[in-house]
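Next up: some structures, all given as structure tokens.
What follows draws every value from the coordinates through simple rules; no lab data is involved. The structure presented is a predicted model; accordingly, all values stated were derived computationally and were not measured. Cβ atoms are built from the backbone, for glycine too; each structure is taken alone.
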Structure P
Amino acid sequence: MKYYIIAGEASGDLHGSNLIKQLNKLDTAASVRCWGGDKMEAAGATLVKHYRDLAFMGFTEVIKNLPTIFKNLAFCKKDILEHKPDVLILVDYPGFNLRIAKWARQQGLRIVYYISPQVWAWKENRVHSIKKNVDKMMVILPFEKAFYQKWNFEVDYVGHPLVEVVDAFKQTGNNASVADLMQDQKEIIALLPGSRKQEILKKLPVMLELTKQFPEYQFVVAKAPGLDEHFYTNLLQPYHNVSSVLNKTYELLSLSKAALVTSGTATLETALFAVPEIICYKGNGISYQIAKRLINIKFIGLVNLIMDKEVVKELIQDELTVNNLATELKKLLDDPIKIKQVQEDYRQLKALLSQGGHASANAAKLVYDMIKR
């Protein structure tokens with residue numbers, strides 16, 4: 001069978017790669033073509049375009065890059081038509097993928113969506129488009145199944161793929177080169193400022209300024225793959241108790257006492273490693289003001305959204321200051337009652353996310369069975 005998979009971000013590359021591995025187990029003759037990243041390519045797919053050429057964040061950034069986005073859409077459609085896949089699998093990345101889904105429906109393609117767009121957060125009317133253009137929706141957050149039922153659309157909850165990813169890492173005990181992080185024998189605080197240059201420039205300087213108030217700890221930045229080495233060197237140079245790692249985020253989290261994390265998948269990964277965290281978000285001012293008026297959710301962090309309460313502190317936009325970060329970090333380091341509560345909430349979170357079983361295997365089986373039918 002021929003599979004065409006589109007993922008537009010680092011997290012989509014991760015989950016897409018595990019889906020490909022499971023598809024290959026079910027279909028030994030599988031031919032996979034993808035938009036994604038290094039992990040999907042390593043899993044055996046032919047990589048058409050890398051996600052680092054696709055990721056534009058925020059309303060103003062998208063507007064500035066519209067010509068590139070339209071060029072990518074046109075190229076993608078042409079490539080799909082030339083490849084003639086048996087199924088098109090869309091992984092999150094809704095701004096791009098929902099447009100492709102609408103076009104693909106007109107071409108008569110079978111369309112699977114793995115990892116739902118966050119339609120429950122904003123622009124709920126996108127559900128109409130999803131119902132019309134998607135043959136099968138596979139969701140990874142427990143509350144999403146009930147959300148779609150409200151719209152009379154049956155979806156499959158497959159469990160969250162990060163649970164299996166983190167568990168697999170823990171079982172291998174992969175601590176290669178981690179000794180390098182412990183050079184000063186000080187406890188580690190992880191800094192996870194995101195994967196896109198524009199978001200890193202907004203958040204990392206605030207995080208770095210905080211390090212001056214905690215000289216007894218060492219801070220380690222998880223660098224995003226694909227960004228120029230000088231980009232980080234210039235930011236980190238003035239700070240003495242700060243180092244960095246590349247492609248070792250899980251090793252870093254497995255050793256960290258606390259973490260400052262930008263919103264997104266990383267907040268969930270940090271929780272699954274049971275590391276107390278602060279969610280840090282600061283975006284383009286105009287984009288943030290537009291989003292604030294459109295988004296209809298109580299929290300921005302996945303940990304808090306899934307648990308439907310504030311498990312971890314969120315410092316958003318103007319609240320993301322050095323003083324506020326220092327206040328919250330001291331609680332995570334020194335308040336045993338706070339630490340115990342966070343750990344108990346994390347335990348409940350993992351139990352919720354594990355209910356669906358092995359997400360990638362479940363998703364692959366649903367796709368394969370659909371094609372065979």
Structure Q
Amino acid sequence: MYMKKVLLSLGVIVVMFGACKNNGDKKSQLETIKKQMADLKTQADKLEAEIALTDTSKTEGKVKMVSVTSLTKQVFTNYIQVQGKVDADENVTINPEIPGVITKVNVKVGDEISHGQVLAELDSKVMQQVIIELKTALDLANTMYEKQKNLWDQKIGTEVQYLSAKNQKESLEKKMATMQQQLEMAHIKSPIDGTVDEVYVKLGQTAAPGFPAVRVVNFSNLKVKAEVPENYAAKVKKGNNSIVLFPDINDTVAAPISFSAKVINSLNRTFNVEVALDNNKDYRPNMIAVVKIIDYVNKEAIAIPVGTVQHAEDGDFVFIETGGKAKKIKVTLGHEYNGTAEIISGLKEGDKLITTGYQDLNEGEAIRY
């Protein structure tokens with residue numbers, strides 16, 4: 001019907017054009033005809049669009065290509081991920097106890113040492129000379145004391161003479177003990193078993209208390225320390241399984257949390273956790289580590305790629321294949337980790353999830369995979 005009107009209008013235009021030959025104002029008539037032709041073209045375009053919407057002959061038999069994954073139950077694990085670093089329980093910087101000049105360095109970096117071993121020595125000549133003099137004086141004092149004691153035991157001499165000799169002997173013994181302690185302080189000793197990690201002092205250099213001389217590390221007690229945000233305090237406990245990644249050496253360790261602090265840091269609202277390490281690996285104190293603490297496990301979860309979940313005003317949904325057609329399914333999401341979402345409701349084992357080509361699908365649209 002609409003097409004008949006268009007043809008009739010075109011006939012009118014032809015008649016008008018013929019009439020224009022007898023009319024003197026041909027230009028004006030031509031402009032009028034052009035305008036009417038433009039209006040008719042607009043109407044024809046609109047008509048074609050309306051026909052295209054209702055004509056299914058062109059699209060009949062077309063199907064959309066998609067990819068489909070059959071859903072199965074699997075283990076879904078959620079992690080709390082924080083950054084930490086390697087630390088040692090026994091990582092000691094040893095300082096001199098007294099000032100002095102370094103006369104001997106007995107170790108080098110990498111040496112295995114034991115508790116009490118002398119690492120370096122300070123100049124102690126003056127102290128040694130004083131000790132020699134004290135020893136001579138102490139020997140004399142001991143002799144005098146023994147003589148006075150024998151006389152006093154025989155009721156010979158006065159008590160004052162005996163007490164004076166005893167006091168002299170004991171005073172020199174205390175001085176000798178003090179000098180021996182000071183002489184020991186001239187020896188820089190290791191308080192732990194371990195490995196020399198750094199030697200700061202050199203022969204002939206002046207050393208003093210408060211300035212480091214040698215660093216010793218016990219690599220048999222290494223651990224990873226990390227700070228966990230306060231909001232995970234109820235989930236992270238001692239014994240929780242964790243995975244520790246070492247990006248610099250491309251290594252991964254599975255180990256439980258060996259310590260979880262009970263106190264929250266008031267400055268950054270975190271608490272400390274520790275993971276004990278296998279000491280046979282090539283770890284280093286202060287090495288960066290990524291700690292992934294397991295806080296949730298579902299051993300029979302339906303889990304799908306997060307990207308397949310679409311969002312609408314009435315909730316989240318996905319498309320599955322059923323009978324060669326796309327079906328829209330509303331879903332409820334649980335935990336999400338590393339691009340995977342746990343599905344609480346909406347999907348079941350055996351459902352065929354559309355994983356590619358789902359973006360432009362419509363409910364009931366024919367699909368092929």
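Among the shown structures P, Q, from which was the value -0.66, -0.87, -0.91, -1.20 of log10 I(q)/I(0) by the Debye sum over Cα atoms at q = 0.12, 0.17, 0.18, 0.25 Å⁻¹, for residues 78-149 alone calculated? Write down the numbers at each step before the final one.
Values: P: -0.30, -0.59, -0.66, -1.19; Q: -0.66, -0.87, -0.91, -1.20.
This figure was derived from Q.
Looking at FRET efficiency 1/(1 + (r/R0)^6) of positions 38 and 166 (r between Cβ atoms, R0 = 35 Å, to 0.05), point out which structure of P, Q has the largest value.
Numbers: P: 0.95; Q: 0.00.
Max of FRET efficiency 1/(1 + (r/R0)^6) of positions 38 and 166 (r between Cβ atoms, R0 = 35 Å, to 0.05): P.
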Given 17 as the derived value for relative contact order in percent (Cα under 8 Å, 6 or more apart), which of the supplied structures P, Q does it correspond to? P
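Output the label of whichever structure in P, Q has the greatest value of Rg/Rh (Cα atoms, Kirkwood Rh).
Details: P: 0.96; Q: 1.49.
The structure with the largest value is Q.
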With distance in nm of label points 7 Å out along Cα→Cβ at positions 302 and 358 computed per structure, which member of P, Q shows the largest figure? P
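If helix-only ellipticity at 222 nm (-39500 (n - 2.57) for each DSSP H run of 4 or more, over all residues; to 500) computes to -15000, which of P, Q did it come from? Write out the running numbers ahead of the final one.
Numbers: P: -15000; Q: -10000.
Value -15000 for helix-only ellipticity at 222 nm (-39500 (n - 2.57) for each DSSP H run of 4 or more, over all residues; to 500) corresponds to P out of P, Q.
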